[in-house]
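The structures considered in this document are given below.
What follows draws every value from the coordinates through simple rules; no lab data is involved. This structure is a prediction, so every number in the text was calculated from the model and none was measured. Cβ atoms are built from the backbone, for glycine too; each structure is taken alone.
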Structure 1
Amino acid sequence: MKNVLVIYYSQSGQLENIARKIATPLLNSNEIKVQFHEIKLEKSFPFPWNNDAFFGCFPESFLQIPAALKPVSEEIMKTKFDLILLNYQVWYLTPSIPVNSFLKSPEAKILMNETPVVTISGSRNMWIMAQEKVKVLLKENKALLKGNIALVDRVGNLISVITIVEWMFSGVKKKYLGIFPLPGVSEKDINESSKFGNVILSSLLENSLDTLQQKLLGIDAVRISSYLVTVDRTANKIFNKWSNFIITKTESRKSWTKVFKVYLLLAIWLISPIVYILHLLLYPFKIQKIKKEIEYYKGIN
């Protein structure tokens, strides 16, 4: 009997659906015992979000400042796991505060020490740099990263900004104004994600987790947009300056957060289209470098 731990944090329920769908083949196996751990904060974030909370958590989120968590159950802590499925979402180009807090916790150091891990992200579209940050945290916990699955909202970048924001602030997953596509990872992609669980199950039972990522890539577990990689990297540099500036403010923090909000909207609607045009113009001159980057980000090294 092999033990598998599924870790997740979910506000809207989307990531929990993904976590459970991918885990379905393992749950149906008589050779696997699956346990779930839902990360819970001592002080929860609101859902649906409000303006102050959504933009107010930016500095702590980007700077990866941990928050207090409710403890992991004793049953989980006393179990030695053969595999951990770490499900996370992206906040401000960074693993969400709850997931980041868990990865920096003493419990994570115990559970993940010398334990194979598969990372599973559900995001709007930019997850590359967040995954790089997760890799660092896993390494600090001496975890063994064996695979990565990235599920994203497949609609256009600017359209997904509108639909996701509407969802986060209304709490209702619907077609905005009746004409926009549904926000988030599509139901089709979620329902079909059990295929990843089948591959994980067979690799675990065959003790062949070292080749898992190649098998996952063969069934479309990761798609890379070179344009979004460029945007992600550039935005990380900008967010670094903003977050370090705002975190030092006390009395004027709310005011500067409002300024950041205006800047963010301008960057999304004015700067990102310009970056896209420049990316297209420079693409032929950087094609070899881009190919190498795509191969790297598809992998787990």
Structure 2
Amino acid sequence: MIQSPLYNEFPTLLKRYFSGKVQKISLNAGFTCPNRDGTKGNGGCTYCNNQTFNPDYCKTEKSVTAQLEEGKRFFSRKYPEMNYLAYFQAYTNTYAELDGLKRKYEEALSVAGVVGLVIGTRPDCMPDELLHYLKELNKQHFLLVEYGIESTNDNTLERINRGHTFADTVDAIERTVACGILTGGHVILGLPGETTEEIIAQAAAISCLPLDTLKIHQLQLICGTAMAREYAMHPDHFHLFEVDEYIDLVIDYIQHLRPDIVLERFVSQSPKELLIAPDWGLKNYEFTDRIQKRMVEKGAYQGKLYTD
């Protein structure tokens, strides 16, 4: 039997705030990004195709309310008593005028059964005016702001066309946490040019940030992206992990992480028709089961190798 806790799980965090089951509903609220619209660049991040994490109900021609209601119908078939978090996921969900952002956030919170917001964004798209508003919103509702960190290496960030530096990440996270808002991060393991040793060393830099939550994903090559074209021309520039190799990498990474960070997930699962590689053929829960079993075999746990 697997002994707990091997790491801090996201459902445990939610239980601090909610007595019943809570499910995220992903939204596409029609935002763009500063490295897509020409403000900082064009074409977006080289790995990005937002179709990979938008469910069928996430269509920009549908209102926030319509998307939430459709998502609720989908999930309520299995859990009729569930409550929901509106997850502003696609693109940069703080990249608009403040009044427009308020309308969309408050529209989501007005939908029956929606008990809070999760807002995905970039570190360079959190102005103080918006943060002040979110600080007030946080006093009345559950709120988690999730920043795309992707890498702590500025050379990598430039190579993948992120359009911001790691210093921008540190600044945004520290300002958000100072407002009393739950703050999460997202990193991609296996970005081109980063060695295994550099990836593991990244865990120390992440641990220095006052993050509440962290998502870890493997690099995926997706049809229609600049990175997919780069891979076609220079496959030798990439190291695509086999599944067992990636499992060991993740375990090593989280053993070097600060032990109180909540780990939301370890893997991303893109639609098969869009995925070029790696195709491991595992569902998220199957991957998590393998992670946990391997951790038990290795005597591993979150923070085991962490040094303050």
Structure 3
Amino acid sequence: MTTRRNFIKMAGLTGAAVMANPVDTFSNSIKQEKMDADIQNKWLDGSRLVVSVSMQFEAGGQPENAESPFPQNMQKGYRDFPAETWYEYGYKEGIPRMLDNWDKYGIKVTSHMVGSAVLKNPALAKEIVQRGHEAAAHGMNWSSEYAMSYDEEKKFIKDGVDAIKNVTGFTAVGYNANWLRRGENTIKILQELGFIYHIDDLSRDEPFIIQANKKDFVVVPYTIRCNDIVLIEGKNFSSDQFFNQVKAEFDQLYAESEFKRRQMSISFHDRIGGTPQMVKTVSELIIYMKKHKGVTFKRKDEIAKMTLEDKTSIRE
């Protein structure tokens, strides 16, 4: 199969040599294309399709007026108790249940941790890391960074990193801004603070490299198509609908992965993805995916490091 990337390359070669021997030139180009594809289309470790799972650790760090499933008709000055308990579910039941499920299937995930949530539930944050999962930074709280000054944003990001480091011992190298809305200075600041990747980008289905302060910096793409906060909370999908949507995404990416490097991103939030019906649904998805040859599950820091090592990674 001729990929778009190699078709463009092949067309240039063919145009230069076609006058000499059109048949031989085309045949040689096809052979070269297949050789190039074998290199460019595989992950460095030989995986066919890499599945990257995110587990957001946010509950406990939400602001007083954070969105919830309940009508926002509370009078000012009064506490919204049901909304508070909805968030509490995330760290009391949701994450512990998901952690047991990841262990059941031998999967390591990336947990995007809000600094204030980590400080409120340090034992849980520490347990996530102790179980072999990546602790990635997710800001100090739910503030939007795009409106911050350079100095304000740098302190905001660093405070979140320090909270994670002090509690878990893990130094975060990956970042996720609140609702993906980074600012003009975010990537520059991340590189200065020692990060190697961020996920606030929806533009590809494989990781790629950009320049930050004239140094390589990885983008490990995110998606909202397989995200529980969008589908379950936002669109009121049932667990069956969630299963079908994610399965369809997987099936298409797996088919494409025969000819090009593909990554699948799935995201879960503590108070949503950790409910009983969702964990059962995720178990069924994992079992289905693991039946396919060449499918691996990786933390995002692993993906970023492999991308930096791979000379065939896309550069922008």
- Message: I have 54, 48, 40 for Cα extents along the principal axes in Å, calculated from one of the structures 1, 2, 3. Which structure is it?
- Response: 1
- Query: Can you tell which of 1, 2, 3 yields 13.6 when mean count of other Cβ atoms within 10 Å over residues 79-86 is derived from it?
  - Reply: 3
- Task: Could you tell me which structure in 1, 2, 3 was used to calculate helix-only ellipticity at 222 nm (-39500 (n - 2.57) for each DSSP H run of 4 or more, over all residues; to 500) as -16000?
- Result: 1
- For the read-out FRET efficiency 1/(1 + (r/R0)^6) of positions 87 and 279 (r between Cβ atoms, R0 = 25 Å, to 0.05), a value of 0.25 was computed from one structure; give its label from 1, 2, 3. 1
